[in-house]
1. Match the computed value 20.6 of mean count of other Cβ atoms within 10 Å over residues 5-12 to one of the structures I, II, and report its label.
2. Out of I, II, which one gives -26500 for helix-only ellipticity at 222 nm (-39500 (n - 2.57) for each DSSP H run of 4 or more, over all residues; to 500) as computed from the coordinates?
3. Looking at distance in nm of label points 7 Å out along Cα→Cβ at positions 53 and 77, point out which structure of I, II has the largest value.
Structure I
Amino acid sequence: MEIQIRMMTAASKAIAFKKQNPMAIDEEAFQHIANYIQQSRIKDETIKRAMIAAAGKAFKIAHDNPDVSEKEQLKKFVEQIPIILEGIEENY
């Protein structure tokens, strides 16, 4: 459960970052999330990977759906959590 909560936090931060910085590129969002992870002192590597993957997916959703509310963007993201987790488990 902790991993999903951390993923939601990262997704929310990525979506908010995109809203505040509409011209931002992926790398800027990843740096923003990486800074958050470092400040939060998260040690678990799986959680870190999940958060970065979540931020990437959420940033893409926000980029592809700029006219949709943040709440709706997060809702679209939540549907992707099982797929993201499955991908992480397969690759590590």
Structure II
Amino acid sequence: MIFTEKIQYLKNLLYQTEENYADSFKQDIVMYFEEDFTIENIQMQFLNQLNSEEEIKNWIEFITSQFVLKFDSEQESEKDFIDYYLSPMLANSSL
């Protein structure tokens, strides 16, 4: 997949209709990216670490499940929570 295809696929998955409680956290991810699904958004660089639609889907499922299992709104913000999981990926991305 080329980078723009990865971004579009990520966007499509995040905007899909909610099917379960974990899916409700997709909107938090959209807000994290400031609804900016373009190659200019440096936060999209984590996609360089993902090589297929399956890996992108698995990443979303992982983050949303972590929200369900570990997120504590009294201790951290949604942005900080997502940063925790994205930071290592961004550090390993080629910018």
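Each value in this text was obtained by applying a stated rule to the coordinates, not by laboratory testing. This one's a predicted model, so the numbers in the text were calculated from it and none came from an experiment. Cβ atoms are built from the backbone, for glycine too; each structure is taken alone.
1. Values: I: 20.6; II: 16.9.
Label of the originating structure: I.
2. Details: I: -26500; II: -17000.
It must be structure I, since only it matches.
3. Working: I: 1.6; II: 3.5.
The structure with the largest value is II.
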